[in-house]
Structure 1
Amino acid sequence: MSNNMHDKDFYLDLNIDVRDALSSSLSLSEFRKTGANADGPVDVWHLPKEKMQTIFNIEWLDFIQKEINVDLAYALIFYRTSNYFHRDLHVDSLPDPLRIINYGINFVEDKDDDSEMIWYELNPKDGTLEDNFMLSGGLPTCTWSLDDFNGKELARKTIGRNLVLVKTSLPHTVQTFTKPRWSFSLRFTDLDLLSWEEAVAKFSKFV
């Protein structure tokens with residue numbers, strides 16, 4: 001990480017309990033079978049607000065909305081198998097018109113999670129976000145192959161079973177080690193309105 005960059009340029013640990021975040025009836029092994037890539041090392045689900053209670057504890061979601069004063073829009077759920085380095089970088093975005101999503105709040109299901117979220121700088125040689133926009137699995141993303149990427153690594157973070165504000169407007173990916181990774185990301189209605197600095201200010205009282 002460069003000397004003028006700090007952890008809060010990429011993430012912010014929040015003091016919000018996630019022990020009761022998921023529905024007590026959720027079976028991740030059964031949910032895994034519903035994925036578009038159920039036999040592969042990577043999968044992602046987009047969960048609209050009206051279906052979030054099938055995965056999350058509704059009381060916990062209500063607490064999050066009231067405590068932080070936010071309106072939920074949707075959730076993303078990510079699966080990665082163990083000992084896997086996903087070499088496609090991406091920036092989260094919304095289409096028509098292209099808008100960049102600056103933040104999400106994430107946690108990982110396993111309290112002993114040892115995976116790492118990794119951020120990279122965007123080198124001008126890699127083109128603009130618009131140049132790299134595509135729809136992947138129905139989800140709008142700006143993507144790059146790390147094998148052809150010129151930007152350098154900036155930071156790594158093990159999210160773990162903690163709620164973490166994460167920056168999603170820089171190219172990023174995930175590397176797993178000894179454990180498979182189930183990651184849950186809450187997204188809100190001001191995703192493309194708040195800058196990263198404004199999101200950090202909004203969530204700083206929960207540090």
Structure 2
Amino acid sequence: MSVLDLRVRDLHTGVSSLQTLPTEEAALAWLAARPRFVEVLGVAVPNLDAAVNTRLRAAMRPLDDEEKATMKKLDDAINAVARERDEERHKKELEAAAAHKLAMLTADPNRLMEVHWNYDAGFSLTDAADPRPITDEIKAAVLAWVRERDEWVEGRGQIVGDAKVTLWPGVIPTADKGERVKRGTFTPVTAPLKKSD
């Protein structure tokens with residue numbers, strides 16, 4: 001067999017590395033005499049023969065109590081750092097959300113608005129912090145955009161099931177030449193069966 005690379009971890013430092021052995025026999029011998037406080041994480045060989053993997057696992061000297069205690073201490077420290085990072089990230093996300101919500105209260109009321117429309121659920125704003133109402137005029141513009149796309153997919157037995165439409169909620173800038181809808185995306189679904197008369 002070709003060279004075998006074992007993924008190992010130093011239980012004192014937590015540093016992972018590769019232990020390269022020239023043959024399966026050398027790997028079996030190394031595993032049987034595994035250095036203390038070196039944890040074997042696995043074999044870094046793709047598609048390793050299952051029988052070889054079984055032999056390697058069986059040959060490995062198990063961790064003694066002191067090694068197990070050191071490994072637990074290391075894992076506890078790693079988990080504590082991960083928890084601290086998660087808490088810090090969550091705190092920053094909450095702060096960013098609060099700042100965004102505050103900014104939305106004083107933002108230009110005629111800025112572009114993105115409306116989510118769903119065949120079953122109706123209308124909603126994609127940005128939950130946006131305080132502007134979805135007016136009847138906005139709904140009509142979104143539905144007109146959706147109905148036009150319905151015609152595009154009708155020949156395939158489909159309708160628009162879900163859409164996101166970005167549009168001007170109030171005064172349309174001159175540059176847009178009266179076009180309220182700026183852009184949009186949609187997902188077609190199978191059209192419901194038409195009721196017979």
Structure 3
Amino acid sequence: MFSPHKLLLRLIVVGAGVLLLAHHYQRALLTPLLPLIQSTLTHVQDDFTIQSLDIVENGPNEVLRLHANLARPTYISGRMFYPIGWQSAAEGGYEIRLTVGGTIQYSLLILIVVLAWPAGHWRVALTRLLFALPLMLLNTAITFPAELWNPIHEEWLSDITWPLLVASKMLMGGGGLILGLLCGAGIIAATSRDAAVALSVAAPATVES
């Protein structure tokens with residue numbers, strides 16, 4: 001039987017555990033995901049060439065540092081924009097830094113929600129995690145491209161509204177937390193429905209045996 005009090009207790013315990021592990025092992029947790037994040041960025045935003053993506057210390061914080069440059073001359077709203085160092089021997093590009101904590105906070109919320117909600121079976125819990133993993137990259141897939149375009153937009157195209165930049169500001173303004181909750185709830189709803197169907201199919205076979 002559903003119990004709000006037990007669910008709240010599970011959220012507290014799972015949330016504390018996930019946040020504690022993330023705080024102490026955020027570099028170890030995120031480092032194996034860097035190639036996947038870079039590949040996601042390359043597919044989401046092919047206007048830029050990703051030169052490097054790593055984790056560095058910045059005072060008391062650890063940050064994700066991205067170096068990128070326009071992949072080619074790009075024509076936008078009557079202006080031509082060239083890669084930094086275009087047709088010269090000089091190398092250049094844009095550097096974007098995002099704190100590790102800020103980058104993964106929405107992902108951690110999705111993880112807390114899907115782990116805290118009772119699964120009933122380890123296969124359901126595993127399925128939820130498999131659904132959650134790609135959604136955990138949603139923040140970087142929006143925020144990094146927005147930060148790459150932001151200098152160009154602010155200097156040359158500030159009179160134009162870009163949905164990507166609006167979406168990024170909404171995420172940083174609290175929308176990311178709402179999105180994380182919705183993603184977590186959607187995964188739970190989808191997997192719970194699938195689990196119910198699977199159990200209803202398996203039940204007759206169990207009774208007959």
Task: Identity of the structure behind 34 (criterion: relative contact order in percent (Cα under 8 Å, 6 or more apart), calculated), options 1, 2, 3 - done: 1
- [ ] Rank structures 1, 2, 3 by percent of Cα pairs over 31 Å apart and report only the one at the top, that is, the highest.
- [x] 2
- [ ] Out of 1, 2, 3, choose the structure whose coordinates give helix-only ellipticity at 222 nm (-39500 (n - 2.57) for each DSSP H run of 4 or more, over all residues; to 500) equal to -21000 when calculated.
- [x] 3
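Any read-out appearing in this document is the output of simple, stated calculations on the displayed coordinates, not a laboratory observation. Small disclaimer: the values here were computed from a predicted structure and weren't measured.
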